[in-house]
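Readers should treat all values here as calculations from the given coordinates under stated rules, not as data from a laboratory. None of these values were measured; they are calculated from a predicted model. Cβ atoms are built from the backbone, for glycine too; each structure is taken alone.
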Structure I
Amino acid sequence: MGTVANQITLLRLVFVPFIIINVVDGSYSWALALFIAAGISDGLDGLLARSLKQQTLLGEYLDPIADKLLLSSLFLVLSFMHRIPWRFTVLVFTRDIGILLVSAILYAAVGLRNFRPSIYGKLNTASQIGAIFFVLLFEIDTTGWLLYAKRGFLWLTFLFTLLSGIHYIYLVEQRLRTHTNARSATR
């Protein structure tokens, strides 16, 4: 628990309420600055974990939880504030809750634990980060190209949310089949 990388991940969780408070207060410059700081901390914790050989099981769980809490909270708040259309937020939440439920059920039912993100999941996270970044930046500067960047990243999020959700179903089916075959072979 006491690794530097895990402490930085926990610090990222502390950013979440302050970013949301600034969004709700209309202080988009502060919200964006804190969002960027949270992003830097995300990169830093991974870099430190690898370079200091401090990769831990706790860190493997904490890091995506911190990312999801930050991004999902911002999608939700920005939708309530009419800055992100609900269709994007509903899709993001449906996929994430679906993955969480399926993962919990597979873990409880058959002990399946391998739920590492696929390339599509990583692209989905990157597009969500880009979408939030440009939504916040557009609230500060309404230059035309920022509107297109905001819309583009929201639609990329839509696309990668769908692709990663479909790919996740495929991966779970493969992992479940492999897991079942391995259990059958040991009997």
Structure II
Amino acid sequence: MRRGILGGTFDPPHFAHLIAGEAAFRQLDLDVVSFIPAGAPWQKANDGVSPAEQRWAMTSLATSGVEYFEADDREVARDGWTYTCDTLSEFPDDDVVLILGADAASRLPTWHRAAEVIRRVRVAVMPRPGTSRAAVVAAGIDVAWLEVPEIAISGTMLRERRRSGRSIRFFVREPVYQFVEDHGLYGP
């Protein structure tokens, strides 16, 4: 199976995530794109990340109805810090493409057991505002660039919009928007 893995905190999952998954699916001839919310993301240990169960629920809502997208809870169900290298070991027979934003790709060498991750996958990168292609090249990783425009949506921006009383509707799928509203997430 040719599997795309798009991981992250998904706090909340937004249209840039979905566009990256769609672009990778179409451009790299994938069979499925697995959206895997990090259970306990070690690199964001002090960032006030929302509870894993809420991020998992939003990821499920964001990917629902797209037959080649799947929300995968394996990292949410895992105890302790979650590392991509451990998750990859659970797909031993799949040809895996790791789908990253340029910002994450430029930091890939800092990941836990990064060399193992890089050896195991092909990396597909979505352009992101504020991170140049040169920064990704400087990381020394061979990547495939996804052909999509830079999309200036981030979880940080959406959380800040909510904190300041502004809407995030149409930055996320409607069921995710309703979940955020119903649970009072990211409010002032």
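Annotations for the structure displayed:
- Given 33, 25, 19 for Cα extents along the principal axes in Å, for residues 75-130 alone, calculated: source structure among I, II: II
- Test item: helix-only ellipticity at 222 nm (-39500 (n - 2.57) for each DSSP H run of 4 or more, over all residues; to 500) calculated as -30000, pick one of I, II: I
- When relative contact order in percent (Cα under 8 Å, 6 or more apart) is computed for each of I, II, the largest belongs to: II
- With Rg and Dmax of the Cα atoms in Å derived as 15.6, 46, matching label from I, II: II
- Comparison of I, II - label where volume of the Cα convex hull per residue in Å³, for residues 19-90 alone is highest: II
- Computed 2.0 for distance in nm of label points 7 Å out along Cα→Cβ at positions 51 and 67 - originating structure among I, II: I
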